[in-house]
Structure I
Amino acid sequence: MNAGSWLFVVDFALVFYVLGATFVEGFVNYRTWHLIGQAEFPVYHRAVGRRIIEVLVAPHSLTLVLTLALLWWRPAAIPLWAIWIALALNVVPVVVTAASQVPIQREFDRSGMSTSALHRLIRMEWLRSIPHGINALLFIWAMSRVI
């Protein structure tokens with residue numbers, strides 16, 4: 001296998017890792033926050049926030065870098081337009097996170113648990129999850145062309 005193929009395989013794996021981590025964060029973690037007591041929530045939220053950087057933000061950032069690298073080093077079977085679409089799909093969650101998720105998370109840091117803030121967070125999570133899911137489907141399609 002050449003370098004482009006290895007790059008694609010690693011990126012493929014990371015795309016699915018990020019998809020799974022995003023689903024666990026949005027569809028498991030967020031939806032149980034209402035069960036945490038008001039007194040315990042600030043400590044929990046700070047601890048989870050630090051770990052999310054390592055477990056979700058860093059791998060997603062690496063996926064962005066690797067997908068960007070695929071513009072130059074990709075398997076010949078994958079058309080360039082597919083990589084551009086993958087990049088766009090990776091940027092959407094970054095924009096949603098910066099514009100909506102981070103301000104809501106900061107609100108939790110300032111004020112503690114808020115049911116209305118939690119509902120906003122959950123509603124906005126779809127805007128991150130859907131692009132990750134479409135990107136995973138795109139990578140399955142690309143892998144089928146490589147195989």
Structure II
Amino acid sequence: MTERPLTSALEAAVHRVLDHLGAELADLGLRPAEVNLLAQLQPRAPRSVGALAAATGQRPSTLTGVLDRLEQRRLVRRRVNPADRRSFTVELTAAGARAAARVQGAFAALDDRVLADVPRSAYVGFHRVLQALERHTKDAA
């Protein structure tokens with residue numbers, strides 16, 4: 001097997017993962033960015049918009065549109081952050097908690113299948129690569 005450049009291989013893998021998850025979660029009618037955000041939320045655990053931007057890797061301007069769509073579908077609600085009234089927190093609604101559970105279940109099932117195929121050292125190495133990518137791309141956002 002000829003090794004592809006790292007960034008090219010990662011980009012292709014991301015698209016395949018998005019296609020897989022999109023098919024598995026098609027009945028939810030969510031866009032990939034919405035799936036990504038729901039994967040980061042837990043019931044009764046509001047998160048700041050800034051924390052969600054960092055966790056999802058989305059620009060704040062993109063995240064605003066994602067939150068607008070999820071709020072219109074009544075999957076999340078935004079509230080003024082009691083710790084900093086200049087910002088907002090995001091929390092799941094009851095319907096959002098059900099959707100987030102489906103998303104998180106799909107993520108966990110795929111993780112389990114993939115991790116069953118690789119040694120622990122590959123998992124650790126992969127996370128090191130992801131951390132390096134984060135360091136070398138953090139200023140681009």
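No value in this document is a laboratory result; all are computed from the given coordinates. Since the structure is predicted, the reported quantities are computational estimates derived from the model, not experimental observations. Cβ atoms are built from the backbone, for glycine too; each structure is taken alone.
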Entry that produces 1.7 once distance in nm of label points 7 Å out along Cα→Cβ at positions 43 and 107 is calculated, selected from I, II: II
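Given 2, 9, 19, 21, 15, 11, 9, 6, 4, 2, 1, 0 as the derived value for P(r) over Cα pairs in 5 Å bins from 0, in percent, which of the supplied structures I, II does it correspond to?
This value belongs to structure I.
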Read-out distance in nm of label points 7 Å out along Cα→Cβ at positions 19 and 35, computed value 2.7, structure in I, II: I
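Looking just at distance in nm of label points 7 Å out along Cα→Cβ at positions 11 and 99, which of the labels I, II belongs to the structure with the highest value?
Max of distance in nm of label points 7 Å out along Cα→Cβ at positions 11 and 99: II.
From I, II, which structure was helix-only ellipticity at 222 nm (-39500 (n - 2.57) for each DSSP H run of 4 or more, over all residues; to 500) = -24000 calculated on? Please list the in-between numbers first.
Values: I: -24000; II: -20000.
It was calculated from structure I.
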Label whose coordinates, when distance in nm of label points 7 Å out along Cα→Cβ at positions 59 and 131 is calculated, return 1.9 (choices I, II): I
For 3.5 (distance in nm of label points 7 Å out along Cα→Cβ at positions 51 and 75, calculated) the corresponding structure among I, II: I
Among I, II, which structure scores highest (criterion: relative contact order in percent (Cα under 8 Å, 6 or more apart)): I
